[in-house]
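Since every read-out is calculated from the coordinates, none of them should be taken as a lab result. Predicted, not measured: the structure shown is a model, and the values here were computed from it. Cβ atoms are built from the backbone, for glycine too; each structure is taken alone.
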Structure P
Amino acid sequence: MEPQVVKFEASDINAIANKLKGLQPDSSLAAFSKMSDMIQKATGMLPEKIIPSLQQLAQSYSKTTMQIKVSFADTTALLSKFVVKGYRVMKRGMNNEDTQVLKAFSDQLSMSMINQLNEFVEISRTELVAIHTQLLNYSLGDRAVNLIKEKENIEVKLLEQSKELVKISSERGANQGMIEALEYQKKLFEKAIEDSEAAKEEAKKEVKALKGQIREYENEVQKRRNTVEEERGSFWIFSWKIRDIHHNNGEQIARENLERLLKRIRDLDALIANWPNMDAVKRMTDTVKELGTYTGKKHPLDLKYKGSEQSYNETTEEFDRVIKEIEKIYQLVGTAQIKSLTLIDELSRAVLSGHDSIVSTYAKIRTNLKALDADGDLLVSSIVDALQFMNMMDTYMGTTKINDMKQMLATK
């Protein structure tokens, strides 16, 4: 197989330089960085019985920030190396060896930082929901207690149904993906038996068309992942866990769709590379047999999915009904208590916005890097995302990585 070199346009290189020059301080983590002050303020406002929960939250926040700042420093150092390497590769063209070197950066990007953030979100959510619940109970008594208990019971049921639904969705999506890939291969091998060179050209066109879909699939993953700008009502805190599960499930399915697309591209690239040695008749026979197996699974999986989806939707409606009931009794809460509830809501939003801003950008970098061998043009967006992450960390950590990059790449 001849070495492939991806050439980049001058506009791509200029886009990186212009992005670097135009970066302004990023305030995405402003609320997250001020959580200690917010907790201290809440400690002076809330009932004494709630203080232990706030202290637990403060300890968790302190521990998490100490851990993730170390991870942030390591990550930005690694991304600096990646940006410099990637920018230089773009100027001369990216060969197969370059692709593997750049892809390897994704394996070096540690998930420990994300795991630490996820753990902090879980602890924070538990404490903040408990505080919110206690405040409502103090004001409204048994009516609030009963509704919140009902909400918790439905939530447990909904989480179990959600796991089952995403499991079936994943299995069904994988099966459908195989059917589509095999149906295309069947047509391709039929054509190859008649005219091998024409079929090979058809395969090359298909690879190009599939690569053209990568951005669309990536955008779908990002849409499911990026919830920073999502509008949230006053009582979103009680739907927080369900909301996270819903988005995580949606992201998982979208990511699996992207991975299947990338696999189809890689499989076709490998087929084209080995075209002279291909036995079209044997491949055709094997494909027809395999296609029959997956087609036979389709109807049972569709039925199973439909039943699971219906149960999930019914429980979701039940959950939403209880949340609306809680919202109604909120109107009976006194002004002083509303101020306390609003403060807890602000703390919750700080946790969520900080987590989502970091995870969204970080995950996008990893996704793009892993797909470089399927589409070399993703290097441009990978570098842009890395710069955005470093810029966000500069503001949060008080570092100067972006200025360092400007000097190293001479873009000042």
Structure Q
Amino acid sequence: MAKLDDLPQELKELILCAAPDVATLKCLAHSSPLFHGAYANRREDIFLTVLSTEITPEILHEARFVARATSIERGPSWFSDVKQLLADYDKGIDDSFPLNITSIETIYISRFLPALHNVTLAFFQMALSHHPLTGEKMHPPSPNQFEIRRIQRSILRIEIFNILFSERKYSPSYRPNWESPSEELGNLFLSRFELWEVEEMACMRDFFYRQYDVVFRDCSVELRQWFASNEYCEEDPGDSMENAVARTEDKDFIDYREMSERLLSLGFEFLWEVLNDHSKYHEFPLLEEAFVYGEFHTPPNFLSETLAVFFSLRDMQIMQDSEFRKTVLDSEYKGKEKPNLAWLWSVQQWNHAFDGGNYVSCCERRDCLRSWGYVMWDSSRLESLGIMNCEIQDMQPHGPKAIQGPLLTDDPQANES
């Protein structure tokens, strides 16, 4: 290190700027007083340079608006502030990007990057640790930069949605009095993305639910005790714990949906914190803290319901509007990004009458596809898996949905139908 310390200041700064990620930069900056001095001399420029190396400009744009969303306060100007933020988001990356990112934003982003990388890897491992069709164990190649971009933008867009729209109060006065909150939120937020990008978010939402389902089952004894304790505390002193246990013994899928939605609203950093605590003795206190923190109101105006309403309306449009369907399937699409091949493959077969099927059976097949994140993967990976040679109507239940079985959040009657 002594020889490196002898380098001119400019070379020290270049070495710092060449760090592949923020973690390496921190190690270099603290490796010696002279290197720390070089870093302190141009802290913001060096930090932003390394941050721009670690994640692509597209993901940095998404991450920046996660940071900006946290600055929006609940109050009379909330709705106008949200609309302005989303208008700024729609402008995309301009000539001044990323130089116009503030130091506060870069610091905020750097703090959640480790969780973002780890949740990305967890999604990949969950989705493709087994062959989607055969269920055989696999060791697939690591995701490429385009696959990582799809995964991470879906994580960050859900995070923006969480920050902007999750509430601790019921019907706060500053929110518009929408007749159909889920539809309005879809128009306000989801409609600004391409259809396959919203499908990416649906796949990621499925991943969050599956991860929390595993945690609920791991902590089932502790959860039952906690449910009973809460029920008992809310009743009169003459009540017994045995009665409280009996009353809370049969939590149904609606309860677990509310719990999952509550946890989903806490974002990907919380998910990683839970997943990173491998023992239930650490997982449960995190869950308990999350449930106790404030009051959370789920449907009709949060992510899962918003996605469900959005897709219901879009599916009907694809099936009933031939012009819209033609536009969706146009091979000469001129948008910012070409449709994902797997998404096109699925929509081309999205017909309410195929194989004598119905809308429900179509949705069930798509749920299987979503469980392994089908729209996240490049065509080469899809072809190697043999997916593109399949007809959706011929596919049996498959992917993590088939391997893991019904979730605690699934309606038992829907699973029986």
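Tell me which of P, Q gives -29000 when you compute helix-only ellipticity at 222 nm (-39500 (n - 2.57) for each DSSP H run of 4 or more, over all residues; to 500). Numbers along the way, then the final one.
Details: P: -29000; Q: -20000.
Label of the source structure: P.
Check the numbers for FRET efficiency 1/(1 + (r/R0)^6) of positions 11 and 275 (r between Cβ atoms, R0 = 35 Å, to 0.05) across P, Q and tell me which is largest.
Between P, Q, the highest calculated value is found for P.
When mean count of other Cβ atoms within 10 Å over residues 107-114 is calculated for each of the structures P, Q, which structure yields the highest value? Intermediate values should be presented prior to the final figure.
Numbers: P: 14.6; Q: 17.2.
Comparing P, Q, the top value of mean count of other Cβ atoms within 10 Å over residues 107-114 belongs to Q.
Among the shown structures P, Q, from which was the value 80, 60, 28 of Cα extents along the principal axes in Å calculated?
Numbers: P: 80, 60, 28; Q: 73, 66, 50.
Working through the options, I get structure P.
Using distance in nm of label points 7 Å out along Cα→Cβ at positions 27 and 403, single out the structure from P, Q with the greatest value. Kindly include the intermediate steps, with their values, before the conclusion.
Numbers: P: 2.1; Q: 3.2.
Answer by largest value of distance in nm of label points 7 Å out along Cα→Cβ at positions 27 and 403: Q.
Have a look at P, Q and say which one yields 4.5 for distance in nm of label points 7 Å out along Cα→Cβ at positions 139 and 371, as calculated.
Numbers: P: 4.5; Q: 2.6.
Working through the options, I get structure P.
Upon calculation of relative contact order in percent (Cα under 8 Å, 6 or more apart) from the atomic coordinates, which of the structures P, Q produces 36?
Numbers: P: 36; Q: 19.
Working through the options, I get structure P.
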